[in-house]
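The data blocks that follow each hold one structure.
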Structure I
Amino acid sequence: MYEAVSGHNKSTGDKIEPVTLEQLKALAPKTDSDKLARYLPHLNTAMRDAGIVEPKRKAAFLAQVVHETDRLRTLTEYGSKGYFERNYGSSTAVGRDLGNTRPGDGARYRGRGALQITGRHNYEKAGKALDVDFIRDPELAAKPEHAFDIATWFWESKRLNDRADDVRSPSDFDAITRTINGGSNGLDERREYYAEARKILGAD
């Protein structure tokens, strides 16, 4: 069982403690340290601006990011063009639900960013929110200067800080996973990452 929290930045008062490189390395021990160092300022700025500053919020967010990015090894979903067209193309029901209406959209708008936004519709919404043309150049979503902003935009749009504050059990955390992933993909691994992150970030 987990302890829920209420309010904003309860443990640190007015002081915001950014994620450190050492903490990020502990969450992603096999990922290149230079890559993590490049990501860190973008990650911390995005989290701060989204109010993801209390340890339990940070743990919930980073657990999801670590899973979606293969422990921060990639900001672009693995797979071939054929794979994405078969699974997310305009001829599939899933693809159409994602707004993929044109041939090639499945691959063009594959999962990118720290929470792997997928589909023309989500790229368009993120672009409008952040004032970046991800439709014209979807690969921008995998650039560190945008990847973490997209993730925190999505997190805020779904009010996931509130859910992170209220996590009392693994099933509560699973509700965050379902909001992000739309299903139960990687439930156990995400739970493990959350437990790790809570310890590393001092949320326990």
Structure II
Amino acid sequence: MLWLTEKIAFPPYENTSREGIIALGGDLSSERLMFAYKKGIFPWFSKGDPIVWYCPKKRMVLFPNELKISRSMAKIIQRNEYIITENTAFKEVIFNCKNIRRKGEFGTWITDEMEQAFINLHQKGIAKSIEIWRISEDSTYQKELVGGLYGIEMNQIFCGESMFSKVPNASKIAFIYLAKSNKYALIDCQMYNNHLASLGAKEIDRSDFLNLLEKYQ
């Protein structure tokens, strides 16, 4: 496995391991991150471990025109119980994604270093967030952040990083809002998970993903 140096470069895709690992080490500078994402490579590692760079042979993606919304989900959306915003609370969204407890998971892959790296990208206008707010029922009408997601924009591609919910379905509402925004031809979901598969996301071959990446970024 290749260890990266200060030079911003990655090995050929053929060097990827069975688990999808293409390289180790390097840093999370904005320049390296964007170089990686433009090549379909993303970092994913735990606190205390070296930076691990992935480019899996199967890529989870959503084509927005294939979005699936169940009847029950459609009814929840129609209730219009939440306020949806973009890029108004990026730091709060990534903080919640980092710290919320998830069933079956111990710890988080969003390290302090990763958190700061994406805040830097947001400040450069590259990373964005979707926020889901609930208005308090008392006379104060305070907004409470109850869900959201964040990721990287590359022209017609959105590379999703993480999402969170403090109330049922809040992250799904954020994802559906993103998919229906008519801004993207492709949403990169990286790895398979049932949550996104239920919304229409599917796995495609890496070669197909890289072709789409070249077409739409």
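Computing distance in nm of label points 7 Å out along Cα→Cβ at positions 43 and 67 gives 1.7 for which of I, II?
So the calculation was done on I.
Assuming 1.00 is FRET efficiency 1/(1 + (r/R0)^6) of positions 51 and 155 (r between Cβ atoms, R0 = 25 Å, to 0.05) as calculated from a single structure, say which of I, II it is.
Considering all the candidates, the number was obtained from I.
Tell me which structure, out of I, II, gives -8000 once helix-only ellipticity at 222 nm (-39500 (n - 2.57) for each DSSP H run of 4 or more, over all residues; to 500) is calculated.
II
If P(r) over Cα pairs in 5 Å bins from 0, in percent, for residues 35-82 alone is computed to be 5, 14, 13, 14, 13, 8, 12, 16, 5, 0, which of I, II is the source?
II
Computed from the coordinates by the stated procedures, all read-outs in this text should not be read as laboratory data. Treat the numbers as computed from the prediction; the structure is a model and nothing was measured. Cβ atoms are built from the backbone, for glycine too; each structure is taken alone.
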